[in-house]
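The data blocks that follow each hold one structure.
Just so you know, all these numbers are worked out from the coordinates, no wet-lab data involved. None of the values given here were measured: they were computed from a predicted structure. Cβ atoms are built from the backbone, for glycine too; each structure is taken alone.
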Structure I
Amino acid sequence: MNPVGIGIVGCGPIAQAAHLPATVKAANATLIAVCDRSERLRTAAQSMHGASIAYADAADLFADTRVEAVIIAVADPFHVPLAIAALHAGKHVLVEKPLSDTLASAHELAAVHAQTDSILHIGNNKRYDMGIEYARDMAWGALGQRIAYRGWYCDSHLRYTATDNLQPSFVTADDTLRPVLDPKTDRRRYLLLTHGSHLVDTARYICGPIVRVQTQYRTVEGARCWYSAVTFADGTLGHLDLTVTIQGDHHEGFHLYSQHGSILAKTYLPWFFKSSDVEVFTSTDAQYHRPLGADGHSYRRQIEGFCAAIRGNQGVRAATIDDGVAALAVLTAMTRSAEANAAWVDVSTAAGLP
């Protein structure tokens, strides 16, 4: 496969920890350019990862004909305007999750994308976790009709000890471009979008579209909890638990009950580069099956999937623009349900659909 020329917009922590090294490692990608308003960040990224050129302005990167595809790795409010500019320049786009900080702007991006032939993927890297891939195949295959799904994403303040040890020492700068309104100041909204986007996308990947939600919300001494009952389009019943932060270890995974078996999955922080531990019980042989996901670099596999899709591979199971919009619609419905004293909310209504 002819390698895809990649440009990365944003040279902050997520680019340094994930996208820059993943692009360099990817078998079918070549890092052509990096871009950041901060001279310190873009110079360091170029030097450490061997990019041909470093740009201060994203427009200059988008004009570079050697760059076929771009990775948008900036603050959430900048996702949509930069992705739209990249699409107008004829580039393929990988946008960090969440797709946007508002559902309205996500719809705007979807409308622009619909007028192009470009590939647009969302950075839900857990779809490239080999254990979760196996679970998805079983959930949609040998296990038959799905009955009930329980998913959880319970973040811990203690996990920062692990991430500090596992991630590289970040290059920082005071002159980076920041949103006028820092999204992190609204902690309730920020945490739901940042962590809930993973929880919801994995649930949709395993069980399909979510059509109704009922969310209870509680906060105690800074800990925030969203407990949601959900209904999937195929009738599967579900429960999603997002709690930030818990007193204990980071806790993430799901449990699926199906007609001919069940699945239990434990997912690790991505910086361990370890696939999820997955156990699948099949009633046809009364046995447990446990795959060995030897390749746990989900960020590198995500880049390779992105490039494979650009080169025409129809089998890539990435999160698409439709998945990104749908995840935001579910999170919006959760917010409205919690505000309405845990009333049931149709996701289509929250999304503004007829």
Structure II
Amino acid sequence: MKLTLITAVGAVAIFASSISYAQQRITVNIGSSHPEANIWVYAMKNTFQPEVNRVLAEAGNEYQVNWVENYAGTLYRFTDTREAVMDGIVDIGMVGTVWEGSNMPLQNVTYFTPFATEDHRMIIEIFDELSVTLPELKDSWADNGMVHLSSLITDSYDIYATFPVTSMEDLQNRRLNAPGTSANWLQGTGATPVDGALTTYYTNIQTGVTEGTLSFASGILPTRVYEVAPELTRVGIGSMYFGGLAANKDFFERLPAPVQDAMMQAARATSIAHGDYVAELAERALEEMQAAGLTIHELPADEKAAWVNGLPNIVEPWLDQTGEAGRTVLQAYFDALRARGVTPLRNWDEGL
């Protein structure tokens, strides 16, 4: 009887120990529709994950994360990033709100207000702040079952084409890839926007479907579009808020407070790393593309002003769609730009 009792007590102790160990190890499924080298994913793998680990280790390793990585579209495509995080296919993932014009229109404010700023680090800073402090943006993430962690952006959009642009006349009757809302940027220019994506630009231009594209250096380099579009005209359409690194809301709220805190600290570090990586890649892209034959031109200031002022009020349909919430987001965004010393080339918030 004594031996049986000791055995039972020992079994309970071992079982209790295993429960304690399981409570300390937390499995996190993290993923994206794009590969790790992509600008919107690089900092997830190389900063967010190790930074969470570092913060938890410094806190005494009470909690440890077991990362299950699902990068490069192993679980879902780029059109499904919102659903993947919202539905818990991954616990944390890259969410491209640029593809969610119907479900998350408020996050697309920068795409309807071009020529605001080329400073992509500033865009990160502004939307990291507004996604937490502005109820309209914060609630939008929550209503879609997510918690915004870190902002994702592009470097500034310019024209990569088979021809240089020295005046607005050069755009007359030209066909340029300009997908989604970026097609609005060509209104009134005489150019015809053609839908497409980074993965289709090369073939489109090579086969004559288009003669160029509106895009950004960090995206053009890896897709080698500069080989068929060797003329870059710096226009400065601006950097854009693309989306965010986000967590499934139910998953995040179930996490122990120290793990939540570690993730929020890691998210801030991820924003900085993302901004640095995009800057580094954009600079390197221009150097490598020029070495491969790319010629860079600058659109004269007066021609750029003609472009900006010649655009119709492209933000109006977005405001009609988003209503009072959209007006609040637009005003907050432009207030944040001006508070940082920016003078947008067009006051898209005028008359609010």
The value 14, 37, 29, 13, 6 for P(r) over Cα pairs in 10 Å bins from 0, in percent, for residues 108-187 alone, derived from one of I, II, belongs to structure II
Say we calculate relative contact order in percent (Cα under 8 Å, 6 or more apart) for every structure; which of I, II gives the highest result?
II
Structure responsible for 15.0, with mean count of other Cβ atoms within 10 Å over residues 68-75 calculated and labels I, II on offer
II
From the coordinates of one of I, II, helix-only ellipticity at 222 nm (-39500 (n - 2.57) for each DSSP H run of 4 or more, over all residues; to 500) came out at -14000; that one is structure II
Quick check on the output: 0.10 is FRET efficiency 1/(1 + (r/R0)^6) of positions 276 and 324 (r between Cβ atoms, R0 = 25 Å, to 0.05), derived from one of I, II. Which one produced it?
II
Per distance in nm of label points 7 Å out along Cα→Cβ at positions 140 and 284, the highest-valued of structures I, II
II
One of I, II was used to compute Rg/Rh (Cα atoms, Kirkwood Rh), for residues 52-259 alone, and the answer was 1.04. Which one was it?
II
If semi-axes √(5λ) of the Cα gyration tensor in Å is computed to be 32, 23, 21, which of I, II is the source?
I
If distance in nm of label points 7 Å out along Cα→Cβ at positions 156 and 252 is computed to be 1.4, which of I, II is the source?
I
